[in-house]
Structure P
Amino acid sequence: MSFTAQDVAKLRAQTGVGMMECKKALTDANGDFEKAIVLLRERGLKAVDKKQGRIASEGLVQSYIHMGGRIGVLVEVNCETDFVAKSADFQNLVKDIAMHIAAANPKYVSEAEVDPAELESEKEILRVQALNEGKPAAIVDKMIEGRIKKFYEDVCLLNQHFVKNPDLTIKDLLTEATLKIGEKISIRRFVRYELGEGLEKRNDNLAEEVAKQMAGKN
């Protein structure tokens with residue numbers, strides 16, 4: 001199956017990968033566009049893995065204040081060079097991450113940060129729930145494993161589905177940005193404030209409000 005220069009350009013636009021890599025992927029895939037995307041992802045993941053050992057000490061601290069000042073976020077996203085930190089692609093990425101945090105309200109960056117005591121408490125709650133549902137004891141551990149995955153999606157930023165594109169997790173978003181930009185990109189830390197948090201108040205769903213605002217900007 002043959003391909004044209006327009007196919008190469010289309011693949012580059014869709015994946016953010018260089019022209020030569022796109023051309024090679026289409027050649028190796030015999031012109032099959034979808035197969036070429038898979039090849040680029042496979043090769044890209046290997047490239048991302050190689051970058052993980054690098055030091056990423058540059059980057060941005062980005063703020064996001066939801067309209068009306070009811071939710072505020074500060075997030076630090078790191079890259080390797082000041083040049084990339086000043087690029088539009090990186091700055092837009094960091095803004096999107098800050099807005100996502102406002103909408104999705106994660107507690108941790110990654111699974112590694114979850115308090116072990118909280119995790120064990122959650123597992124015990126899930127175990128009791130499963131047994132109360134009449135599930136056989138033999139499969140309870142398997143069920144807990146699946147439900148803990150959902151727990152991580154709720155509380156860990158990297159595991160959450162990106163508000164602007166639920167087909168991607170935040171980890172996927174970083175992987176795609178790393179491939180496009182060519183440097184290691186990582187989220188170091190964040191803090192999220194919600195007006196009146198911890199105080200008795202009217203039950204408004206501010207996170208849902210932010211999510212709708214983000215969706216409207218697509």
Structure Q
Amino acid sequence: MPAARRLGTLRGPMKRIVILISGRGSNMQAIVQRCAEQSWPARVVAVIANRPEAEGLAFARERGIATAVVDHRAQASREAFDAALAGAIDGFTPDLVVLAGFMRILGAAFVQRYAGRLLNIHPSLLPAFPGLHTHRRALAAGCKLVGATVHFVTAELDHGPIVMQSAVPVLPGDDEGALAERVLATEHVIYPQAVRWFVQDRLVIESGLVRQLDGASQVLM
């Protein structure tokens with residue numbers, strides 16, 4: 001990315017957000033709710049799922065948000081799926097695309113198409129534990145602190161400029177489920193905050209690092 005790049009300024013003051021989900025989309029729900037409660041200069045214009053049975057679609061429909069399904073199982077290849085998904089997304093002319101529990105690996109061409117306006121959240125303190133089973137791996141490694149990371153998506157899986165992180169202590173007796181639940185609660189705080197900064201034009205990337213222009217903390221402890 002350029003040495004200094006202001007983000008979120010593609011269109012006028014009211015930004016358009018498309019959210020991608022695979023399941024219940026709890027982070028999607030948190031973003032939709034905060035957007036309405038805090039009167040962001042933005043609107044979630046669509047929720048798109050890669051599974052027709054994704055539970056989060058009902059939440060979106062109940063709130064009058066457009067929905068679409070691009071079933072990966074109906075596509076002949078990963079490239080075909082990426083192309084179909086991009087077509088569905090572009091139909092809503094978004095300023096920002098948000099991955100919220102979207103469980104498909106996206107190809108380099110797709111990622112480049114939305115460079116600088118594609119956000120993801122991962123349940124670890126990246127760059128530690130990219131991929132799946134993050135909490136299980138953190139417990140096995142004896143980590144004393146875990147968390148979640150909001151980042152801009154790049155072609156490398158679960159990597160990219162970090163917008164915000166949460167830190168969660170590992171408690172005695174924690175198992176994978178208990179740890180996942182506490183981390184998820186912080187995801188519902190940091191992901192809406194990161195999206196809000198984007199739509200308010202409060203983020204800039206400098207030399208590959210994301211800076212919040214108001215000097216607000218990018219860590220939730």
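Taken together, the values in this text are just the output of simple stated rules run on the coordinates, not laboratory data. Just so it is clear, the structure is predicted and the values come from calculations on it, not from any experiment.
For the reader, a short list of remarks on this structure follows.
- Given 16.8, 50 for Rg and Dmax of the Cα atoms in Å, calculated: source structure among P, Q: Q
- If helix-only ellipticity at 222 nm (-39500 (n - 2.57) for each DSSP H run of 4 or more, over all residues; to 500) is computed and equals -9500, the structure in P, Q: Q
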